[in-house]
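Chemist: In what follows, structures are represented as structure tokens.
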Structure 1
Amino acid sequence: MATVRAICILAALTLLTLTLVPPQWVAMKLGWPIQRQIPLLWHKIASRLIGLRIQQHGEMSLERPLLVASNHCSWLDIVVIGCTKPLSFIAKSEVAGWPIFGQFAKLQRTVFVNRQRRTDTGRVAKEVANRMAQGDAMVLFAEGTSSNGNEVLPFRSALVGAVHHAMNVGEKDVAYVQPLSIAYTRLQGMPMGRFWRAHVAWYGDMELAGHLWSVIKEGGLDVDLTWGTPVPIEKATNRKRLTRDLEEQVRGMTIEALQGNGPKQEERAQT
């Protein structure tokens with residue numbers, strides 16, 4: 001039965017994608033504002049098909065320019081965060097070459113960075129700054145890689161510097177960085193625990209196709225998204241100190257969520 005369910009979900013996702021890709025491609029080519037809304041619609045429908053139950057604590061800031069600094073443990077993070085608000089991601093350059101997923105990332109208006117070339121960081125920071133100055137909320141997985149879902153790895157400071165570039169590009173003298181924690185807490189309504197969290201986490205040398213099939217076949221995932229307080233950044237702000245502060249906030253929020261002690265007020269559930 002689970003196999004039949006998974007096949008039906010994949011068929012529905014395929015139909016959804018074939019329906020929304022052409023208008024998104026046209027919207028991007030012509031610069032239509034709807035290019036920000038179509039990916040949001042895709043993620044909202046996909047999250048329901050996959051069986052994600054997303055609990056939000058707080059919400060994305062309305063302040064702009066805005067960079068969101070998040071932890072990262074699975075390809076599912078894209079769907080989870082992507083169905084909250086119109087936004088775009090910053091991803092490693094290898095993603096652009098992945099079959100199917102690379103094209104999805106491009107249609108999400110993702111900015112790609114080659115982490116093996118230090119000279120590429122400056123180019124990407126400027127591109128991200130331009131997008132932020134235009135009003136796009138940009139999501140950075142600040143660890144630079146995905147974790148096992150039970151911990152938050154050290155944040156990298158290089159691309160956090162994009163907020164400084166945004167102040168030079170835009171009309172404002174201040175930009176904002178908002179910490180975001182993502183934690184997978186339950187599977188089929190039961191607390192996941194450290195052992196079962198590997199069912200969701202995708203890291204190291206895990207095969208993508210097999211992991212995707214396993215997640216879709218099982219379904220029934222509860223996810224906690226915790227939005228921290230946006231931090232105003234001025235030109236004098238120390239980038240490395242800021243990165244450490246963001247890391248500590250995200251780690252604290254993630255631990256609270258994994259232990260079931262996350263904030264209870266102002267919650268909004270998406271089922």
Structure 2
Amino acid sequence: MNTPTADYLDFAMINGVIVAIEELKISPLGAGFMFGEGFFETIRVENAEPELFDAHYGRLSVSLGYFEATPRSSRDVLHARCCEVIATNFLVTGSLKVIVFKDAGGWAEIILARLVSYSTEDYERGFKLKTTSCDHRVDPIHSLKSLNYLTNIYAKRMALAAGFDEAVLVDPRRQVLEGSSTNVFMVKGGQVSTPTLQCGILPGVMRACVIHRLAPPGISECAISLDELLWADEVFVTNSLLGIMPVARIDESIYDLNTNVVTRSLMSALTLH
């Protein structure tokens with residue numbers, strides 16, 4: 001199974017200036033480095049365009065608002081900067097990582113570019129998920145896409161080491177929350193469900209697209225127990241790079257990808273390009 005790596009392309013942008021990737025420099029004394037005070041958005045690039053840009057910019061603005069800050073760049077300026085990074089790297093299909101963080105001199109902005117490595121075979125095979133226990137979510141910080149990402153990284157690495165593709169976080173009440181980098185959906189009897197934001201999960205951009213596409217009563221946002229997930233007819237996960245990824249297995253539970261008609265229909269309807 002191919003997974004995206006942190007191999008970024010040759011040119012990045014810092015505070016509006018294009019630089020070679022090896023020339024990127026930030027202060028180790030800034031709160032972004034010291035304490036993870038910052039936020040990021042990962043934006044899919046297709047046909048040399050940043051997709052779902054307004055949704056990403058909106059989420060970034062909300063995240064910064066928790067710290068009484070605003071994006072360093074306006075919507076139009078950041079879009080233009082993203083397009084410049086895309087053009088400089090001759091990127092057609094891939095992704096951007098936009099990071100807004102507290103540097104030693106104040107809020108700063110970095111834009112990085114990389115290729116996407118998910119293949120047609122990955123979607124045909126589907127993801128294998130490993131459940132991982134986590135604390136009960138009561139702090140709203142969990143709903144922000146912040147640089148405090150250690151819990152997610154650890155869960156992902158443990159899943160990969162065990163031969164899985166992604167972790168799915170489960171709280172002490174055995175309530176399903178989200179993946180380490182994805183939102184989780186289940187289908188039972190043709191009805192689609194996903195954990196509610198009140199569980200303290202990230203409001204994913206692709207999650208919002210699925211909810212908008214189906215709309216109640218075709219989809220419900222609710223508490224989902226691990227037992228319900230394991231007995232679902234279909235399971236899929238989403239994020240901005242994956243789009244919709246079918247799930248073939250969770251722990252020892254197997255899902256037949258030859259009968260996941262709801263997932264395949266959504267994949268076809270919500271293809272980003």
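Laboratory data are not the source of any read-out in this text; all were calculated from the coordinates shown. Every value quoted in this text rests on a predicted model; they were computed, and no experiment measured them. Cβ atoms are built from the backbone, for glycine too; each structure is taken alone.
Chemist: Here semi-axes √(5λ) of the Cα gyration tensor in Å has been calculated and equals 31, 21, 17, so which of 1, 2 was it run on? Before the final figure, lay out the partial values.
Modeler: Values: 1: 28, 23, 17; 2: 31, 21, 17.
For semi-axes √(5λ) of the Cα gyration tensor in Å, the value 31, 21, 17 is produced by structure 2.
Chemist: OK, next. Out of 1, 2, which one gives 27 for relative contact order in percent (Cα under 8 Å, 6 or more apart) as computed from the coordinates? If you can, show how the numbers build up before the last one.
Modeler: Numbers: 1: 27; 2: 18.
Checking each candidate, the match is 1.
Chemist: Next question, about the same structure. Suppose helix-only ellipticity at 222 nm (-39500 (n - 2.57) for each DSSP H run of 4 or more, over all residues; to 500) works out to -7500; of 1, 2, which structure was it derived from? Intermediate values should be presented prior to the final figure.
Modeler: Values: 1: -13500; 2: -7500.
The read-out comes from structure 2.
Chemist: If distance in nm of label points 7 Å out along Cα→Cβ at positions 30 and 238 is calculated from each of 1, 2, which structure is the one that comes out at 3.2?
Modeler: Working: 1: 5.1; 2: 3.2.
Derived from 2, not from the others.
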